[in-house]
Structure 1
Amino acid sequence: MSIHWQNAGRTAYLHIDRPQRRNSITLDMWRAIPEALDEIEGQDGIRLVIIQSAKPGLFSAGADIHELLEHRDDAGWKAENQAAISDAQHRLARFPIPTAAFVDGDCIGGGCAIALACDIRVASERARFGITPAKLGLVYPFHDIKLLADLVGPGQAKRLLFTGDIIDHHEAARIGLAELISNSPDELRSSIEAVSGSSNISMKQMMRSWLDGQISENAATKSAFANAFSGEDFIEGTTAFTQKRKPDFRG
């Protein structure tokens, strides 16, 4: 299977594993992403999902162009592919548990879309980013353009889309496409594993609601804030603070 995952304690790793084709993404792989996320969500205690290549030095070269050409005259297949991409991207962007893309190598086109749908992007010194549909006579999905513009702003989004230029990890960090520069996601993993998972799930939902257009409090956000004060993690966190020890969050 070209998309697979493994549990490593409080972190799940979702691997893109097609190195012989630079991790280019097929229809079956797009379909496998929501399935893997459903399995991960069913596990207890996961605080973070890291998406990365199974082989170092890669992330993803994007959609499988050979597959696209093979089915260019098949309207049914193209509709299925479009639906699978949309489903994978929406599921990933709205996954309840925090997600991070560890980009170690090329992150192009559809591969960059996967990184955009994650909460945090960690770029290694080998990372290169590019959004290249205009070089192929294609169009990036609206959902993914919104994810891009939410991160880097409309001006930089237009630059990346209209030129198809490939940028390095320094430039990605400068414009907000990468949040961290590191040759390993371990520091991020340690930091997120150490804090309250229930807090992060609630705050991620609030962030997604804002990104999707909510601009003021509603009953759900008020309840999320209020309910935290009666949660087990609040008791553990405050007790650990007063005892000057590290908390052991279970929520």
Structure 2
Amino acid sequence: MAVESSQIKPGMEMAGLTDVGRQRTNNEDSYLYWEPQSSEEFGRKGRLAVIADGMGGYEGGQEASRVAVETVRHVYDRDFGNDPQQALLAALLAAHDNIQRYAQEHAEFQGMGTTCTALAIVGRTLHFAHVGDSRLYLVRPDTVSRLTRDHSYVGRLVESGIVRSEDAESHPQRHILTAALGSGREIMPDIPAQPIDLESADSLLLCTDGLWSVVSEPEIADAVRSNPPAQACRALVDMALERGAPDNVTVLVLRVSD
């Protein structure tokens, strides 16, 4: 599949790529990048990027991730107040409700759900909200930081000190989620304690577990630093495919430019 590299407003480069992988027949991942058209709205709402990895059967996961990213974009735009962080939180909660409603209306999709990681960049300030085990990384020239924690059984084992973080990526039970949009009565997305100030040459990577389960964090950082966003997406997906890509692989790279 071709890398998506859209024309966007100055100050940021963006590219995204998704691939079904080597072992799946259906792609249950979804992603989007969105920004308002008007300069006034753009000044208030900034840029929005969302990634989701669905679950729940052949078409259930695909529908769940689609509903998630579409709802987040719609609610973030429609119900935006003065706080991007609260707008993201409200958008994920609305997506949770919409997925559950969709499952109730379509019996064949009972049990559908999805991870969802959404970020907003207003000016050079980063906000995000997160449920599941898709990931958001901040890649700087000299450091790489994972900004999200995995809502998974193995993630809990890592936090408890039972499993080492470097072993989590290959743990046989890493796909068991403890939180997902559409699953359970209530969810509480993770949000940062405070917004993060971005700097020139900072890159943000959103990815599903189809990438991070087979490509290491240092490899991710090196690919992002060494390439423009479109080439970085291609290099990362190619690495996953070379290693068997047992799951769908989706990446979205944003880089702060002058």
Structure 3
Amino acid sequence: MDQLTILKIGGNILDNQSLLNGLLDNFAAIKGNKILIHGGGKIANVLMKELGIEPKMVDGRRITDEKTLEIVTMVYAGSINKNLVSQLQARNCNAIGLTGADGNMIPAVKRPIIPIDYGFVGDIDTSLINSRAIQGILEQNMTPVFAPITHDGAGSLLNTNADTIASSVAIALANRYSVKLIYCFEKNGVLSNPEDDTTVIRQITEKTFIDYKSHGTIHSGMIPKLDNAFAALKAGVSEIIICGPNAFERENPIVGTLITL
């Protein structure tokens, strides 16, 4: 099977041009098939607060009302996505910016309002992802860059967690490629002490994940990231790593936190 690298970036990388430059240099240098998936929640939060709207989060997931959906669509699918595409083009990486609505690539359903009403938030059925369309783009030697916006097939856009999109796309393509999924953010990996970047947990299994959650070592936005990682491994994704931008070097093995079953 051909190799496919899926890189999800988020956190403070997107608003730190120095970190982003190095990461995009390394990503553009990857040989073969690759996909970039990005978040941008912190940038969206800044704009929301400037507009007098207080962001609302539950367990690392955004509550998305109509106004919030309008803002995150502008930020994610607009400024962030197109800036990433242009920066990759400058590195001779022929990128194409997409949302889940484009080519019906990532349809979703609005999350049920029980037990929590998340608003216009989409959940993905991996079997409905248009993997043939994504594969077709890859076969044209183009690099898809996905913003975390999906659609419901009835004319409404939906805000969807970028980690969920990354794992879902990885799963959908795992029967066609040997998929390496990398979650890259501003820390060096999953940390046992968030204030100390040297406390990287080198490996997390399902059992240790449960223990870390129960003791509060892993919490907030890291929980859905790891939930998605374990789901992807069970569905055939070959390798999953959580790392920082400085660990992602083109000539060396990626270091960080290895996620295993």
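Bear in mind that the values in this text are calculations on the coordinates, not laboratory data. From a predicted model like this one, the values you see are computed outputs, not experimental measurements. Cβ atoms are built from the backbone, for glycine too; each structure is taken alone.
Assorted remarks:
- In terms of distance in nm of label points 7 Å out along Cα→Cβ at positions 78 and 118, the structure with the greatest value among 1, 2, 3 is 1.
- Distance in nm of label points 7 Å out along Cα→Cβ at positions 46 and 206 derived as 1.3 - corresponding label from 1, 2, 3: 2
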